[in-house]
Structure P
Amino acid sequence: MTSKLMRVVEVPQPGGAEILQIKERPIPVPKAGEVLIKVAAAGLNRADIMQRNGHYPPPPGASDLLGLEVSGTIAEISKDVNRVAVGSEVCALLAGGGYAEYCTAPASSCLPVPDGMGIVEAAALPETFFTVWTNLFMRGKLSSADKCLIHGGASGIGTTAIQLARAFGAEVCVTAGSIDKCQACIELGAHHAINYREADFVEQVLEWTDGKGVDLILDIISGDYVAKNIKCLAVDGRMVIIATQGGLKAQINVLPIMTKRLTITGSTLRPRTVEQKAEIADELRAQAWPLLNAGKIKPIIDSSFCMDDVRDAHARLESGAHIGKILLTMS
């Protein structure tokens, strides 16, 4: 198997979607603790666009190919792997390499395709579920007594965060950029949705909470949203920053942080160690996968493109018009 070639999507130089090319490479060989996956589909993420543009290089030792999450069938395992078997259908979190017909992944970052879910659909799970779980629950300490604000409610992260927060009893407010997106968030379970293009979300959040503010904010925007978020937080509130779509720098007044005893934190997922990702995977298996198996929550799929149409897939993601995840199928 490892002597054969596979089709991959390459980024020959930084640039727009038009520079993406279909090439051939040798099928990779799994190292200790890894499996080889015959990829059914890969999920698209904004990190892919950042890497394509030359702004987000893969961590040391990771594949230079795009793709941070896949679903597929285990084709080969290294000798020390015993938690998954050849032929198993899984979805997996990667540090890179998902835009290919085959990829390697740590066995500890693989999770089974949930009951009743198609193998392609499962490619929408790993990046959003790992990200939301570690930031909303492990870092943000979300509880059933909390009111939370989720920015980008119609994104892959947002649609996952709404469902998980609701499943664990929290009240949810979201921001989104259109009436249709707000309506989609409400249909997923959000209690309140704010069209940030038409309303001041700070005023709306304070009105929704009777002036108290929210307990937790999941922020994918950063930039000038940070100061606005501080105004939205209740006493002992927490803000978790996970992306910087609005810019890397923020100017803030620190006095409310002190007087309201706020916690501001953030994280990135891709550079974390295999062991750290395994811990998140174990929590997901115990806490979130039963909800997926029971059909109580599900990934929201915006659209699916074949590998040959990868440029169109990236254009769709960059347009911002999508609701939920965009997938890239390999056959």
Structure Q
Amino acid sequence: MESMLSVEGHITDGPGPHILKVSRTATYGSVFVDFIRPVVQANVAIREFETGLMIFLNEVRQGVYETPAGFSATTGNSYSLSITTREGFEYTSFPSKATKAPSLDSLTYHTITIPSNDRLNPRSGIELVAHFSDPSDERNYYFWNIKNAVSTFETYPEFFKPPRSLPTNPYQPKDCCKYCNLPGFSASRGLYLDDDINFNGLRTSQIAGYIEDDGYRLTFRYRFNFEQMAISEETYRYLRLVNQQMTLTGSVFDPPPANIRGNMISITNPDETVLGHLFAAGVSRKKVSLRGSELNLLQFQQPFNDDCRELINAVESTDWFED
């Protein structure tokens, strides 16, 4: 089985930069042949159909391409993606139109508990609810997304003891650091989508996200940008299929896993299967900052008695007290 090009990402009318990831899927034979690997040094561009404008993306990390910071989509206009690999293979996407997103009036949250096998330590988290007014003159499709999540941890370096210390051994405090950020620390499982068939033209409140606690994630501070996107019917159908694959439970009633075809095609070889779906969308955003002390979470909170930089990918925080 040949590896397949895979594209992940979207653009919006919100501020950039907008990020696209280009990779090749793993291949399988009688033994494992290859890993998922980034597609590097490709020529990646977005075309705006109405103006003919070409926006060229820069490769900021291996296989990760970024639009110029000042670029954003224009609602009402259509966009497609063009990729030329360093081997000379060409790919494109079908056009996707950016539709203006209804304004997100407010975002609320409440704590929920999920039953688990451990009655003394049930799973819990916060459910997000988006409040907005749906337009009455058209069919609308929504995609809600948590972006740029950062979790701030509070640790206790003053209570540090070396590994294998006895309980009677004295503490060996460290002079740094108590607060650290973990950028990109998102806990969303599955995608949150809906259409307005049941609330067309009404003011509505829709479940739009869930963040699960793990004993650390929401203990002190959790910040993120929340996005309400207006997407096309084609994008809605694609993301709904992706979500079905992401939320398989492993039961006999699950649909069989399959490659989901998006709107990407190969120009070089029309018979080649290409994975991914580039879409444009209008977006309404809100910045959210949650404090652990304000949440009624049930996870057992395990204190981390060490310099917080010992946490994987943690960066010392100097702005934990700011909104």
Structure R
Amino acid sequence: MTRVKIILACVNMLLPIFGLLIVAVFLISLGSGKDTTVQFQSGVGLSVETQRYASIIYEKSEEYGIREYARYLLAIMQVESGGRGTDVMQSLGNSGLPEYQKTAELSIETACAYFAGLLDQARAAGVDMETVIQAYNYGGGYIDYVAEHGGEHRYSWASDFAAKKSGGTKVAYNNEIAVRTNGGWRYAYGNMFYVYLVKQYLAVDPLPLDVSNAIINEAVQYKGYKYVWGGASPGTSFDCSGLTQWCYGTVGISLPHNAQAQYDMMQHITLDEAEPGDLVFFTGTTDSGSYITHVGIYLGDNRMFHAGNPLGYADLTTKYWKNHFVCAGRING
């Protein structure tokens, strides 16, 4: 069976996913009517095991035209496996593949193909992003269900859908979110809390204003300095990751002196979500052999300060930077 056929077989046979669930602290508040609003703790970081797959997720998501959704896939991996094992996205369980043929890369590629299909279905149905997240766990039938009920995911819709699919059968579920919501159970179909489990890994708070200002103020004073490969201090001048390492270091945040390594340790966000002081990452700017080849400090208003030659400002709306842009990055908690 070819690789493409394997992936298609995995996607076609993918049933509701029961991945490994991460216990976090949740606050539960009752909304009006039947719906229950679940408030989750923000700023929960991805595990080291999940972060190491970030570059593969970005590469594979780009192949399927969904690179801007890579952070959702990283959050899903965190919920499904925490980055451990071979089926890291829990996308191969019904593939029929023997265990020796299952790999993390195939799991990621299958998940990207599946997620891309869900996004296409969601656009056609006019439903929101939270519906897509829940559909990763429930299957595409949930998209149609939400479309028939107003187009926006609600916890009550997820619960009702699972109740129908399970025939009302309940199973014990001791995750803190369930314990606080209903005493510790879920329906025996997927996980009706799935959106909230995933979203906790999407919510990373921006740097405090005084911290981001200090990083930027440190950086811009080196405007006009010469670019120096390997440079990581004012005494030697800087290369791109040396500049970001130095400026973050002045506020007590330790970064490695390598653009790829900085990318791997960051929570990945879109440029629209970026705040001053976040990092911005690029690919294909040099032949370094790494996926990430350049990094700069985001200033807001589609501008960055970076170690060009010389060090200075750049407009991210220009053709060159738009063509090489990968994502913005925010330091985890």
Cα Rg over 2.2 N^0.38 Å - structure with the largest value, from P, Q, R: Q
Ranking P, Q, R by FRET efficiency 1/(1 + (r/R0)^6) of positions 107 and 211 (r between Cβ atoms, R0 = 30 Å, to 0.05), the structure that comes out highest: Q
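Taking helix-only ellipticity at 222 nm (-39500 (n - 2.57) for each DSSP H run of 4 or more, over all residues; to 500) from the coordinates of each of P, Q, R, which one would give -1500?
Q
FYI, it's all coordinate maths here, none of it is from the lab. All values reported here derive from a predicted model rather than from experimental measurement. Cβ atoms are built from the backbone, for glycine too; each structure is taken alone.
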